[in-house]
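Each value in this text was obtained by applying a stated rule to the coordinates, not by laboratory testing. All values reported here derive from a predicted model rather than from experimental measurement. Cβ atoms are built from the backbone, for glycine too; each structure is taken alone.
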Structure 1
Amino acid sequence: MNRIYLDHNATTPLAPEALEAMLPFLRERFGNPSSLYAEGRDARAALDDARDRLARLLGARPNEIIFTGGGTEADNLAVIGVCRNRVRRGRARHLIISQVEHHAVLHAAEFLERHKGYRVTRLSVDGRGLLDPAELRRALTPETALVSLIAANNETGTIQPVAELAAICREGGVPFHSDRVQSFGKEPVRAEGDALSIAAHKFYGPKGVGALWLRSGVSLDAINFGGAQENQRRPGTENVAAIAGMVTAAEEAVRAMAEEAPRLLALRDRLWEGIAAVHSAAVRNGAWDDPARQLANTLNVSFPGLDGETLLINCDLEGLSVSSGSACMSGSPQPSHVLLAMGVPKEIAQASLRFSLGKSTTPEAIDAAIERLARILTRARG
């Protein structure tokens, strides 16, 4: 039985182009970019080239790009680093996030709240997972150090009105950071606000590498210590091979986006129609009334009356790789904080699955997935 991979929001396979870009730096071009001799200068030139290329994709300046060890580090550096710097410069300890952030932002905010005396405002969302820009405007104060809001939700695919949110922060004179980890490569992403985070493995690059764009003039304090790399903002020897792979994957994802998005949208809708036909009680979660507010590749479905963990295990046994809307912590199923924030009842939130499509997804794979889901759901109802 061939496995069907429908969890591209978790990670994507490495693009062949990215692998080819990485190989020279895993073999003969192995120098440390901080070294002054020829091998180091060669690595430094490759690093500078990658920085220039990523900056062009984002409409940014090369010196505004900070290479990191992934999206989580980029989010932590933005949230903690900018907040610490702003407080040192006279701003009060006030941070604004949303209730539906990725844990990289949620836990960074909790750290500042519990251990550094910050006050954290968590904006609510409606039943589609959308923020109300008016609530952000009301939450801003002259003492707010930073606003950090996710652009596209990793669980539901709901896309926030980032440009409007960034404009509100600009009017209030408050730095705006956006977690673009899930949206880069799936929708147009440009340098908006003051900072944004990306992670390579979400767009067919290698794991363990990401980037933070930080607008010139916005300062942050380093949160790690050791060296002067990345203009003294992120110490540690840069992973040149991974960075080369990330930027190549990014260019390919942006190039293919115009064709790939409508293809995935059609396949996603085909999957939903198949699920609805075999389980009429199924419910989609997200901003389905507005296609511009929903990632084309993401389908989050609740199955009222069934158990999400059981469904997930059965999907694996049937050769379907999907994610559950609930996480298992200490052996006790926990409902998705995103779905709960959207007003989904706990028992329904615990009966949810996320399907996320990608380059390898074909119409034949979707039809086969529907057949397997029909068997799973028939057993579950029985």
Structure 2
Amino acid sequence: MLMAGLIPAGAAMTGAYAAAAVLGEDLTGSEMLGGLAASGMTIGSALAILPLARLMSQRGRRPGLLVGYMVAATGATMCMLAAITGWYALLILGMIGVGSGNAANLAARYAAADLAPDVGRARAIGTLVWASTIGAVLGPSIGFGPAKSLASSFGASDLAGPYMLSIALFLTAALVVGRWLKPDPLVVVGGVGGSGSNEGRHLADAARSLAGSTTGRLAVLSMVVGHVVMVGVMTMTPLHLREGAHQLEIIGLVISLHIIGMYACAPVVGWLADRLGPLTVLVTGGLILFVGSEMAGHTSPEDSLGIFIGLFLIGLGWSFGLIASSAILASEFDGPERVRVQGLADVGMTAAGALAGVGSGVVVTFSSYGALAHGSALVGLFPTATVVILQLRARHQRHSTC
């Protein structure tokens, strides 16, 4: 049932996200404000993660996912009204609401690991991430295709179409999870417990546990870096392509291919993490992020092949980092603390992504898309460099004791 809920939720989220920057620019005439509108989803995700994690730690995964999708449907409704009325502020508020759906989808991958054996956690996470592929890939294409035509037939703005689609799909995801996700995975493994009145202390304890784990800190670094590169580059790519006079359908296809990279190979990535170890996969992800960002940065607005390949590789690098890091966190922590640590990690990841989304608009406004992509490529290497440094330091210590 997790998979059945993730498919429509993934389509709803990516359709809404792909339209946000274009709609924001149409409403304001500013690339920077267009990028800010798209980053609203990441901001909303960061704001929703801890409340949803708190709800899950007290009552289970199902209530948290249900609330996340219902708030997202409300946000998509506000975005649709923004497209119809021309009110930019509604778009920002709506995308913040849509971010709650993203927070729910992020939490769902941990639900897959709740019941998985230790040696198969990464594969379980990867399989659930893969389940998002169908919906996530189709979301932008349907939103900029049939949904756009549907909106036009009602006399509404073309860009109201993706949000009409998102409303229906978020509600479908909520229905599936609320009615059929039984028994609750977190309840089954005994991860539910604690009082909301002590939540501040519990979160502080979880933060100390995370700070005391070198592997846990590395996992969070990888998640943060992958999200910064992915959100930063993807946010401004629709505007970069539009500058080259590409049609909305081409922009939708580029985003769809990027999402294929994020999700389609996830079971293989999970298998590699179980087989080779999550650190190896984490290092590889950083290298892939570097190559993908450089390809996108060297592509002019009039061309699209480099953007297609580059965005696919950025999505793939994000997948490598996310799955490896999620497997590490699921193995390092237990019980209710696991949910809180996972929530803190996702907050760090999405908050960094939100800053990247806002910052990407500023960079492109005052410099260029190429500068944004080249800078992102360097950021993508941080986890790889950190692992290499840690291994060299450990080798030096072993030699010193001999």
Open item on the list: I have 27, 12, 6 for semi-axes √(5λ) of the Cα gyration tensor in Å, for residues 23-102 alone, calculated from one of the structures 1, 2. Which structure is it?
Closed with: 2
Task: At a computed 1.05 (Rg/Rh (Cα atoms, Kirkwood Rh), for residues 39-166 alone), which of 1, 2 - done: 2
TODO: Can you spot which of 1, 2 the value 21.2 was calculated from, given it is mean count of other Cβ atoms within 10 Å over residues 79-86?
DONE: 2
Open item on the list: When FRET efficiency 1/(1 + (r/R0)^6) of positions 127 and 319 (r between Cβ atoms, R0 = 35 Å, to 0.05) is compared over structures 1, 2, which one is greatest?
Closed with: 2
Task: When mean count of other Cβ atoms within 10 Å over residues 143-150 is computed for each of 1, 2, the largest belongs to - done: 1
Task: Which entry (1, 2) yields the derived value -13000 for helix-only ellipticity at 222 nm (-39500 (n - 2.57) for each DSSP H run of 4 or more, over all residues; to 500) - done: 1
Task: For 70, 47, 34 (Cα extents along the principal axes in Å, calculated) the corresponding structure among 1, 2 - done: 2
